[in-house]
Structure I
Amino acid sequence: MAENPAYPVGLRLTGRRVVVLGGGQVAQRRLPALIAAGADIHLVSPEATPSVEAMAEAGEITWHRRGYTEGDLATAWYALIATSDTDANTRASAEAEAHRVWCVRSDDADAATAWTPATGSSEGVTVAVLTTEARGRDPRHTAAIRDAVVEGLRDGTLVAPHHRTRTPGVALVGGGPGDPDLITVRGRRLLAEADVVIADRLGPRDLLAELPPHVEVIDAAKIPYGRFMAQEAINDALIEHAQRGKSVVRLKGGDPYVFGRGMEELQALAEAGIPCTVVPGISSSISVPGAAGIPVTHRGVAHEFTVVSGHVAPDDERSLVDWPSLAKLTGTLVVLMGVDKIGRIAETLVANGKSPDTPVALVQEGTTAAQRRVDATLATVAETVVAQDVKPPAVIVIGEVVGVGPRGTV
């Protein structure tokens, strides 16, 4: 073959006949993309892997349970030859050449008329990487390049500006428990594309330093408001910037809907006619205990866990938590925003039947470099918080799971 580089092209295979010879691992890897492309796929093979067989049973492909015969490729638009029979591969390749069918050969790239690139996708963009020549091809190298580009597009470290008009709106993004690596891929990408970011104090602050200089960052904790108007002022700020045609990200700690008042913000935006996207985040109620070596459930120890807000005390008339019922549960109790109320919470649980020896762990600044874990019991937790100077934000875990795992980050 000539040493000229391959000419890259995207094949539109919707409804067009594609023939795959061989039902082994190569076919198993390649078939999903051909199915996604809408091709009329005909598999020719006496045997197939269980995954390929499942595709046939689901009607995604047509399986001809036999070996290759002359004429199989006559009406095909594209062929993938991947059998273990070299002679059959050679004959099928010759038939493809005779009928001008683009043909990939898994056993001999030099004899093929087409090569399969390493591909990946992100938000409607397909990245395909090809080596420039058949000889000396290194699939691991092309796959590594593919992965680096796709990951950069997904996490926002490789920013490709959109030149089309973007629809203004707001994204409520859950930033996770604090470690910037624990934000979702979609959340990070939306941050990279934002014009305005309104950030919570508990959001992953390190991500803000990565934003381009033109992005306006607003600290939600510093928006001017009266004592009981905090949420309304934040809602107004979201609406105001979106109505100016900006792409706005509301960066919240944890998950927007786990004590994050995300629904209040979405409702305000809906009333103003502003489109809103909600991006879930990793909740600190699960991730922070995990980072400190505590599973919220464990076989034979806890079959359920309950997450409650501790921002109001059990005897406060505003409390919606049924503390007496919680005291009777045998599983794990996770308390958020409860550092300053933990003494009264512990007293209430004990008064309603919980053992005073029940283990308690307080994990401060979980998943960050400042993370620390302080252990106590329901009987000692109030004095321990004072003695150890435990400060918010901290996640409190109550239950036998506290003693299950090794201390420290896992």
Structure II
Amino acid sequence: MDQEKVNVSVWCIVSLTSIPLIMTLGNSMLIPVLPILEDKVGITSFQSSMIITSYSVAAIFLIPVAGYLSDRFGRRMVILPSLILALIGGLIAGFASWKMDDPYAMIIAGRIIQGIGAAGAMPIVLPLVGDLYQDDDEKISSTLGIIETSNTFGKVLSPILGSIFAAFLWFLPFFSISALSLISIVLIFFFVKAPKDDDEPLKLKEFLRNTKKVFKEEGKWLYTVFLNGVLVMLILFSMLFFLSENLEKVHDIKGIKKGFVLAIPLLLLCIASFISGRKIKGNIGRIKKIIIASLIAMSVSIVFVGFTSKKLILLLVVTSIVGIAIGALLPALDTIITDNIRKELRGTVSSFYSSARFIGVAAGPPIMSLVMKNYLNASYITAGVLGFILLFVVLKFIKVEDIEKNNEMA
């Protein structure tokens, strides 16, 4: 693979981190606003959960397409138009909320357009990092840790900013997403220069054949990573949706104060993500150990969320432990995908992983809205059991020796 070396500047990294930060804000910022939205628009909690889910469902189906297009035509050629779509979607949802008497349908339409934009922006960052650093495993894992930290930092800022914006105008968060997308467009345009690849892109037939071969040879560990992505995001977003509702209805914590309380477990998630990314250093054995330890901590702690729901301090302690476990896990999953797939297939394979994560994001809020009234404890116990089942799948199918051997043969 003949690639021109690219000097990766600080501003390049800042520009890349702006994408997961903004895409995360574009979704998570609305979580603390949902109870207000239910009141202003006159919708149920299930309908309000669809404002999160519609964004994610659109992304699920289009992420693999964006991954293929980024492998075929280049990462920036996909990222920039996608960010423009995210900007347009925010404007549609914002103007509908501002000007229409019954804005729900147009809000959903705007969110779907945003989701389409998210499909071609955030997931493409992962393979782009691999392109920039080529074979430097340590720099790839370290930078992916920074990218994932930006993602999780967006989750920390989301409840605070969402609550602050909504305190001025309840629909202001929609417009803020468009403004932030514009900033990211400018940064990517001026500061991110992908390495020039002198090789001809694979023809579609050859590309599909190679993709099929990758999944045939390495499918067991790839599917295991995908399942991790689904479960951790399902648990995270269902937990955040529950916390937002619980803080208002049980503990009478609202507005900006609720935003800061919601940010506590997310801040610890962010810190854990940063530390994990720094410790991995491209070491597959270390990655597997982090995945195992994180799954154990998450699976044990998530069981107690329902039981502590009426005791605020205990609830925050338990959800913070869950946050730390998920924060440590995410950079490990990012790195094992990005660092062990050939460059010409990296965008597509990592896009399947991103789609898996969005499945969890999409499913979490509506599932929680349906079960939290009558089956709260049972749902969290089920999540813990699923975590332990996934732990055994990791132990069986993520084989360090096999992955390293395949890398040497590639």
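Only the coordinates and a few stated rules stand behind these numbers; no lab work does. The shown structure was predicted, so the numbers you read here are calculated from the model rather than taken from an experiment. Cβ atoms are built from the backbone, for glycine too; each structure is taken alone.
Data overview
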read-out	value
Per distance in nm of label points 7 Å out along Cα→Cβ at positions 147 and 243, the highest-valued of structures I, II	I
Identity of the structure behind 18.4 (criterion: mean count of other Cβ atoms within 10 Å over residues 259-266, calculated), options I, II	I
Label whose coordinates, when mean count of other Cβ atoms within 10 Å over residues 235-242 is calculated, return 25.1 (choices I, II)	II
For 0.55 (FRET efficiency 1/(1 + (r/R0)^6) of positions 83 and 275 (r between Cβ atoms, R0 = 30 Å, to 0.05), calculated) the corresponding structure among I, II	II
Of the structures I, II, the one that 11 was derived from, the read-out being relative contact order in percent (Cα under 8 Å, 6 or more apart)	I
Label whose coordinates, when helix-only ellipticity at 222 nm (-39500 (n - 2.57) for each DSSP H run of 4 or more, over all residues; to 500) is calculated, return -8000 (choices I, II)	I
Structure (I, II) behind the derived value 33, 26, 18 of semi-axes √(5λ) of the Cα gyration tensor in Å	II
Answer label among I, II for the case where distance in nm of label points 7 Å out along Cα→Cβ at positions 27 and 371, calculated from the coordinates, equals 4.6	I
